[in-house]
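The structures considered in this document are given below.
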Structure I
Amino acid sequence: MRLVQILLVALGLSLAGYYLFSPPAEEREDGRVVIEFVYPGTPSEAAIYRKQLARFEETHPGIKVKEIHPTTDINILQKIQIMLGGDVPPDVCWLDVGTVYQFAKYGGLSPLDDFIRADCYDLSDFQPQKFLLAATYDGKLYGLPNGLNCLLTFFNEDAFRRAGLPTPEELAARGQWTWEKFLEVGLKLSDRKKKVFSHDVGFTHPWMLCPVLESYGERLVDLEKKKCYTDSPTCVRLLQMFKDFIYRYNIRPMPDQMEAIRGDTFMSGQVAMTFLGRWLVPKYAAGAKFKWGVAPLPAGPLGSRTPLVGDFYCIPRKARHPREAWELVKFLCGPEGQRISAAGGLLIPSRRSVALSDVYLKCPLMAEKYNRVFVDELYNHGVLLPIDEHWNQWASDLYDPGLASAFADRESIEDAVKRLKPRVEEVLREGD
């Protein structure tokens with residue numbers, strides 16, 4: 001469902017009295033201006049936010065922050081959409097990289113440019129600078145980056161040593177960590193009788209497929225031309241290779257084999273590799289019973305590429321206290337707020353000065369060399385995804401499930417992409 005439709009539904013629900021949120025907070029408490037802040041996350045993530053907010057209130061004694069932390073089955077984006085549609089917006093909201101553009105285009109957010117000019121606010125420490133484009137619409141900036149993320153190869157070092165194989169880290173250092181090598185080591189790591197496989201990676205979502213294609217000098221879509229290249233020979237060949245990992249080589253579990261595997265396949269030791277982001281580091285640091293590390297994604301002819309993703313803090317257009325909201329956004333995305341976040345180990349700081357500091361690089365959840373891999377890959381090989389107002393619709397609602405039948409072996413890759421191409425291009429043209 002398109003965002004504008006969701007907003008209309010949300011407005012209707014609000015007018016009908018289907019009220020999912022507490023009434024707006026009193027504007028003042030103990031003489032302080034009260035602002036509302038909506039953020040997502042697990043209890044461990046919430047603990048990091050609360051440390052940041054406690055420090056913010058210490059340094060900004062005239063402002064109190066009321067947290068809105070979703071704990072129901074209505075997710076964070078749905079809550080924000082309903083709040084905006086119901087005309088009860090928070091003062092500051094979290095949005096992921098795929099949604100800022102949408103909210104900005106449909107009038108839900110305030111541009112930050114006037115605040116930035118008035119405060120002579122320096123954006124140069126945010127790296128990579130191109131990530132700011134994900135929060136830019138019609139030449140205006142609608143969010144400041146909070147944290148960054150990417151996909152890397154998480155590998156079970158013990159499994160590689162038992163098989164007498166060099167690790168992805170070692171292969172990458174030699175310039176040998178390619179898709180061909182990924183298959184070669186995968187065949188040696190997998191034992192279907194023991195239900196042990198090389199990896200559990202799905203390759204059908206564009207946030208995985210786009211950077212892989214770029215490593216081959218191609219792209220999945222062209223937003224300006226409204227074209228989809230899912231039927232290009234390179235894309236078809238790569239998709240077929242990923243499918244062959246399952247059915248021809250069985251180095252990834254088949255659907256029925258995957259159903260028999262319970263829990264986290266990497267942490268249980270049932271797969272030797274997975275492609276994940278920084279958000280899993282605290283979990284694996286606490287629970288894995290084997291040595292593990294990270295390396296770049298396998299390389300194509302142009303080297304390795306990884307999706308450049310993350311999140312932003314934004315100010316809704318009808319925020320009651322925009323100046324105080326700006327102060328919170330500045331703090332959360334500023335050096336002190338970023339250092340608190342970096343110490344938690346869940347995200348890669350969006351500020352270069354923090355990402356290259358000991359607070360992040362010496363985070364004890366991982367060895368410094370692995371903390372550095374995340375930063376190096378983002379800065380040197382991060383690919384900004386082709387995000388516009390249609391991203392969630394074509395990427396998550398159409399493209400990924402559209403390939404499901406091919407990867408369930410119910411149709412060929414060629415037939416699937418032939419069916420998908422016109423549907424994706426139709427979505428890309430919507431609103432023109």
Structure II
Amino acid sequence: MYGFSALFKPISAELGFSRAVTSVAAGIGRFEGGIESPLTGWLADRYGPRWIILFGVFILGLGLILMYFINSLWAFFVVWGFMLGTGHNIACAFTLDIAITNWFVKKRGLAMSIRWVVSGLSGVLVLPLIAWLIPTLGWRMTCVIGGMVMLLVGLPLAWFFVKKYRPEYYGLLPDGATMEEDVVDESRVIDRGVMYAAEVHEVEFALKQAVRTPTYWLLIVAQAGHAMAIPAIGVHAIPFLTDIGIDPVVAAGIMAIMVLASIPARFIGGFLADRVKKEHLRFLMGGLYLVQAVGFTVFLLNQSMAMIYIWFVLYGFGHGAGLTLFSLIRARYFGRKSFGSVGGTAGMLITPVGIAAPIYLGWMYDTTGSYITAFTVVTAVIAFCGILSLFILPPRPPAQVTNIRNIM
């Protein structure tokens with residue numbers, strides 16, 4: 001997730017690509033994510049996330065190894081854009097949220113925050129290592145090492161620890177809760193799970209019921225700011241820092257500080273989401289967006305080294321809590337039954353923003369020799385989405401709650 005920013009300039013320089021062209025690879029991955037997410041979400045709702053995650057980890061590991069052999073633009077687009085994009089999209093992103101959402105309700109915020117804290121710690125620990133490996137072994141061997149780690153560590157973890165279905169199918173309840181009596185009949189256990197979720201006012205929407213609510217569409221517009229900022233920073237942060245004279249290893253360290261600042265926020269976001277009423281979650285989301293906007297603004301108003309650190313810390317804090325909150329809000333608003341399908345279709349509609357953002361920043365740099373105008377636009381979008389988030393109320397429950405297996 002964070003390594004591409006460190007690899008960006010070495011790949012671009014060796015292969016002779018402009019920054020806009022190099023950014024296209026990230027855009028391809030996000031474009032595929034938009035196409036794949038509705039199908040991936042439906043498959044995970046219908047058949048469980050386990051095999052999807054296994055396949056994605058395999059593709060991701062294989063793609064990183066194949067990066068060793070890249071010497072042309074088309075091969076770079078196929079391997080980094082298509083293979084790595086597909087692998088990351090279906091193994092390390094939304095599908096993991098589906099697995100966690102299936103198994104947690106009242107403690108979902110805690111569970112999701114742990115998932116994102118571990119992800120953030122990996123960025124803090126691995127990003128400086130990647131920055132050190134690139135000049136030591138070269139970017140090609142660095143990618144091979146990453147691919148081997150994915151295959152040797154990722155595949156066993158997915159195989160042994162990801163379950164196919166929600167806990168009710170195994171005679172259990174979410175959050176490790178116990179039933180008052182032994183229930184053997186599967187349909188009764190599933191009904192008990194629905195009742196358990198209803199204790200926190202969580203209602204199961206089918207996809208067609210969710211898309212008929214204004215909340216569904218407003219959440220998509222609000223999440224577009226998040227979708228724009230993540231690739232903008234993830235792809236172009238280290239190139240920007242090195243452009244202004246910062247050593248590449250130091251630049252990777254600054255980005256690691258951003259990730260480090262996001263780690264407590266990831267936990268705090270999940271902790272608060274478990275304790276805040278459903279109708280008040282919008283204030284959390286809006287506030288975190290505005291923290292990110294303030295981070296960008298303080299740097300744009302005073303472009304000094306000290307302000308870079310403040311910018312990255314504030315952005316990291318808001319970004320980290322937002323990573324946790326978006327999936328939690330969607331699950332709390334629309335339930336577990338169609339969580340994959342609801343999130344997958346939303347992801348498809350948000351995808352154009354994620355595709356355009358890194359390409360736009362690369363184009364602005366190629367055209368003007370600076371990222372400042374592009375960062376100003378990103379700041380304005382984030383601020384708008386933060387204000388909009390304050391007005392996104394939970395949807396009204398559907399007129400009829402359909403069978404748990406009726407996900408569409």
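Computed from the coordinates by the stated procedures, all read-outs in this text should not be read as laboratory data. Being a predicted model, the structure only gives us computed values, none of them experimental. Cβ atoms are built from the backbone, for glycine too; each structure is taken alone.
I, II: which one has distance in nm of label points 7 Å out along Cα→Cβ at positions 122 and 322, as calculated, at 2.7? It was calculated from structure I.
Matching task: 24 is the computed value of relative contact order in percent (Cα under 8 Å, 6 or more apart). Pick the structure from I, II. The structure behind it is I.
Of the structures labelled I, II, one was used to calculate Cα Rg over 2.2 N^0.38 Å, for residues 58-289 alone, giving 1.27. Name it. Of the structures listed, the value fits I.
Out of I, II, which one gives -25000 for helix-only ellipticity at 222 nm (-39500 (n - 2.57) for each DSSP H run of 4 or more, over all residues; to 500) as computed from the coordinates? Computing helix-only ellipticity at 222 nm (-39500 (n - 2.57) for each DSSP H run of 4 or more, over all residues; to 500) on every structure in I, II gives -25000 only for II.
Here Rg and Dmax of the Cα atoms in Å has been calculated and equals 22.5, 68, so which of I, II was it run on? Among I, II, the structure yielding 22.5, 68 for Rg and Dmax of the Cα atoms in Å is I.
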